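Each in C-alpha cells, the structures are laid out below.
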Structure P
C-alpha cells in the first residue's frame, strides 16, 4: 500500500466511532435510518441475519449521511476486500477503505450524473475506470487525478457496462445503450467496436478461468458470448425462448467453482445454465415464473449451493442449490438496485438501494 493510501486509512480509522455517534448510528449493531434516509449502502456479515446501513460520508472534519443517495453500482477492489466503490445518482463516486464503515467522495472524479459502471484494475489498485453518460474516465494515481479517456459523440448514448481482463488488465471492454461493444487493448488509449447488437448492453462478465471468454447481457437479445476475446460472437437467444422476458437481462453471475455454470436474472425470474449458456433451466423459486422481477443474483464463492437473489423489495437465499428458499425482508423501503457478495468472505453481502418511491 502506498503512502497516500496509508494516510487515508489512518484518517478513517481515527474517526468512525465519533461520526457514527454523530449520525445516531452506534459503533456496533445495525441502523435502519429514517423512512426518508434509509437508502445508500447496507452490509451484512452473517448472510442477511442482520444488516447495517453504511451511511457515514466524511467531508473534511464533518460527516453527512449517504442514506439519501440512490446507488447504481457497487464494486470491491479485487486485491483488497475492504476497499469498496459505489456509484451514485448525483454525487459521483464514493469510496471506502474500511469495508463501508466510512465513505469519502472521489472529489476529482466524474460528477453531476449517474455513475453507470466502475472497474478496478485487478493488479493495480490505484487504477480505476468509471463510466458516466457517454464518457469513460480513468485514474492511474489513486484518485489524485481523473481523465476522460473516451467519449462517444452521441450525447444521448450511455456506457452501461465496463469490465477489465483479469489476466491482462490493459484489455478493457465497454458496452453502450445502443448495443455497441467496445474493446481497448492499450488500457484505454484507443478503442474499437468489436460487435454491434440491436439491444442496449446491460452487463458484462468474464469467465473465471479463461479471460478470452466474455458474456455480454442485453436488454432484449439475451446474451452474446465470445470465446476469443471479441473476434467472433455467439448469440445465446434462441436458447432462452421458453423463458418469457429472460432476454432482457438484468444480471449475470458465474459460479466461482464452475465457470460453466451461469445464472441469469430477469423479469422471468432466475434461470441457470450448466454448460456456458448452451442449455438453460428455470430455478424453482417461491413465486410463479414471470410474476416477480429478479434484479440481481450472487453465488457464494466458497459454497456454490448458497445462492442469493434480490427483487425490488425482498431478498431470497438458498443453501441447497435452490431446492428451498428463505425469504428475508429488505432493510429499506426503497427498491434494491444492486447485490454484491464479498469474493473472500461468503457471509458478507452488500446491497445498494435506489431513490425513495414517489408517494
Structure Q
C-alpha cells in the first residue's frame, strides 16, 4: 500500500477514479452553458456560434485525443521507460494534495511567462493566434489552440509530474491536474457576467480573460494569467476597468478576436500558422460551403427529433447572420501602399492601421 496516495482514491480504484473525472467535465460544461444563457457577459451570443463545431469536434475531441497519445505515450512515458525511471520519484512521499498545489502553482507561473512571450514573439505568436481568432468568446473558446502550442505546453506541464513522482502516484495526480485545467479553462472563457471584485487580484475569471480576448489596442498585452491572476498584477500586465482603469471609458469590450482576418476551418488554421496563403479564396469554394451548411442543417434536424421546431432552433441557438466578421470579409487597404490594414478598437473608436506606413505600431509584433 502506497500511503501518500489518499486512501479513498486507492479504494476507489484508478478506473473508477478516471470515470468520475470524465463525468465531471461534461457536467461542468452543461453548467457553464446554463449560466451563459441566464447571465450573459455579451448578450445575444448563440450556443452554436460561428466556429462552434470546429472547436468541439476538431479541437476538443479529435486533436485532444491525438495529442494525448503523442504527449503521454510517445514522449513522456517513452522517455521515462527508456531511462528506467518507472519507480523513480523524489517527491513521491509528499502529501498528495500538497503535490497537486505545487504543480498547479509552478505550472501556472510558467504558463504566464510563456503566454506573455507568445504575444511578444512573432514566431511563437503563430502558435497562439488561432486561440485569439474566436470572435464569440464562450465556455468552448478555450479549446481552440494550435497543436504546436498544446504539444509544448502540456509536455512541459505533465513531464515534471511523471519524472518527479513514481508512476502509480502520477497516474492519480496528473488526471486531477488535467481536470483543474479543463474546468478552469471553460470558466475563464465563459460568457458569464460575474463580478468577483478584488478576488480578481488573486484568481483569474471571465472578467479579466474576456478582456484578454478583446480586439482593443489597450489590452493587446494585458491579462496573460490563466488561473492565478496575481501574476498579472505583480508583473504589471493586469487590466480590469474597475480595478485598474488606465483612463479607460468602457466596462466591456466592443469586439473580440484578432485585428485581422483569419481562416475559419481547422486544417486551414493549422496550416496558416506555418505558411500564409489565400484562405479567402479557399473558403469561397462550393465544397467548403457545402460542408458548413451540411453540418448546420444536420444539427437542426437532430434537435427537431425531440419535437423542437426548426425555426425556433435556428433563431435561438444558431448564429447564421452574424455581423462580427464583416471586417474580415470587407477589408480596407492602405491608399498609399496597398497593404491590407489591421483594425481594432482604441477606446471607443474603430481604427485601421497600415503597418507598412506606420512602423511604430505595436501590432508589428503580430507579423
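Nothing in this text is a laboratory measurement; each read-out follows from the coordinates by a stated rule. Everything numeric here is computed off the predicted structure, so don't read it as measured data. Cβ atoms are built from the backbone, for glycine too; each structure is taken alone.
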Quiz item: Cα Rg over 2.2 N^0.38 Å, for residues 79-230 alone computed as 1.00: which structure among P, Q?
Solution: P
Practice problem: Using Rg/Rh (Cα atoms, Kirkwood Rh), single out the structure from P, Q with the greatest value. | Solution: Q
Quiz item: From P, Q, which structure was distance in nm of label points 7 Å out along Cα→Cβ at positions 199 and 239 = 1.4 calculated on?
Solution: P
Quiz prompt | Structure responsible for -14000, with helix-only ellipticity at 222 nm (-39500 (n - 2.57) for each DSSP H run of 4 or more, over all residues; to 500) calculated and labels P, Q on offer | solution = Q
Exercise. Give the label, chosen from P, Q, of the structure having the highest value of FRET efficiency 1/(1 + (r/R0)^6) of positions 119 and 159 (r between Cβ atoms, R0 = 25 Å, to 0.05).
Key: P
Quiz item: In terms of relative contact order in percent (Cα under 8 Å, 6 or more apart), which of structures P, Q is highest?
Solution: Q
Self-check item: Winner on FRET efficiency 1/(1 + (r/R0)^6) of positions 103 and 183 (r between Cβ atoms, R0 = 30 Å, to 0.05) once structures P, Q are ranked, highest first
Solution: Q
